[in-house]
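> Pasting the structures here.
No value in this document is a laboratory result; all are computed from the given coordinates. All of these numbers come straight from a predicted model, not from anything done at the bench. Cβ atoms are built from the backbone, for glycine too; each structure is taken alone.
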Structure P
Amino acid sequence: MTIELWYLFLTSILLTVLWIPHIYGQATTQGPLTPEDYVNLRDYSKFPAWVRRADRAHINLVEQFGAFAGLVLIAHVLGISTTLTVWAAATFFFARLLHTVVMISGFKHFMFRTVVFTVAFLALLVFAWEIFANAG
């Protein structure tokens, strides 16, 4: 397994478990779902802010995961693994992990959440550039 695939695996695990804080918060603040909740979704404005942020953190990773997975798999199929692809994959994973913590905690200083998101996005661009530069 390449290092890039390892970070894809770790990011997949993060995505797999990231729904748990939101559901935990939902269940502990509003109780378990009722049959009516399956028809009429609960009013998210009634949840504490950290529960809404946990949901957003999960959705945000879902939105970026496809691009990351696609780039890692394309590089793998093409046999491209460079120092930059390794660093970009690691940077993406750790930035997304940090983004999760910052988002759920509600840390609001220095626009840090935006900075961390941008770092992850730039890692995707670097990864894409390396594929383009080294493809055949």
Structure Q
Amino acid sequence: MLIGEYSHSMDAKGRVFIPAKFREELGENFIVTRGTEECLFVFSPEAWKEFAGKLQHIPVTDVESQKFLRLQFASATDCTPDKQGRILLPARLREHAKLNKDVVAIGVMSRVELWSKENWEKYNSYGSEEYEMALKKLSELGI
């Protein structure tokens, strides 16, 4: 299970370090794609297949969901870390997540998310009221 939070700098070429703990779980290569709320999702090949398997049942007549699928799969890229544990992020993905210099990698169960430090700090600063609302939503889902 992917957990934890790590901060690193992205170099001028657009390479970002993926922590060894995450690389152990993700494997030798992984899929990076657009995430929600201006972050990137990083999946192991197995987790990507599971994620894609859930999406394949969306009817082609569901126009709004098809927009999501197109953006999600068109932006996906296969990454293999170099010997220093860095991956090269395509410009379109860096732009989506507004990644410039400081990058935060967080573990979210079956995926890693890459955030700009600024956006992560903003997102992470929500108060106890928002946290309680999220817990209420989980309770409504039976969790």
Structure R
Amino acid sequence: MSVRFVADNSVVLAWCIEDEANEYTEGVLDSLRDGEALVPSIWPLEAANALVTAERRRRADAAKIATIVARLRALPICLVPEPPGRALSEVLSLARAQGLTAYDASYLDLAMREGLTLATQDEPLRRAMARVKVPPFRPGR
């Protein structure tokens, strides 16, 4: 049985930066053995920004970043393009209504559109998920 879910950057980068990993993020990663994670079109920029920030803070050097990028490219992560104009309409409205950043709202919007669970470690996003009835992804289920 193939598992599909939305994964936000708080989970994805924990797979690559050791001190960010925990039991939850490792369980989500294990779920990719028989599935795929969907991410919104903002994800590559958000991931790149997190990696350059890690490098600037000396949490990872250029060689480590190259290894992380290769690992991310090898994972079954499916980029879902935003329909034209959606970011400035539905995503913006969702961000306003739920008190989220537009980035976080894009993950929530994708989960809502696709009818999928959402893997995140972000507390404001988790609270918004509960309000709009998007179930959290639970590894192993």
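> Given a value of 2.8 for distance in nm of label points 7 Å out along Cα→Cβ at positions 34 and 82, point me to the structure among P, Q, R it was derived from. Write down the numbers at each step before the final one.
Details: P: 5.9; Q: 2.8; R: 3.5.
Corresponding structure: Q.
> Quick one: percent of Cα pairs over 25 Å apart came out at 25 when computed from one of P, Q, R, so which one is it? Please list the in-between numbers first.
On the way: P: 36; Q: 32; R: 25.
Going label by label, the one that fits is R.
> Identify the structure, out of P, Q, R, from whose coordinates helix-only ellipticity at 222 nm (-39500 (n - 2.57) for each DSSP H run of 4 or more, over all residues; to 500) was calculated to give -14500. Let's see the in-between values first.
Numbers: P: -27000; Q: -12000; R: -14500.
Corresponding structure: R.
> Thinking of P, Q, R, which structure, once distance in nm of label points 7 Å out along Cα→Cβ at positions 10 and 90 is computed, gives back 1.4?
Working: P: 0.8; Q: 1.4; R: 2.3.
Of the options listed, only Q reproduces it.
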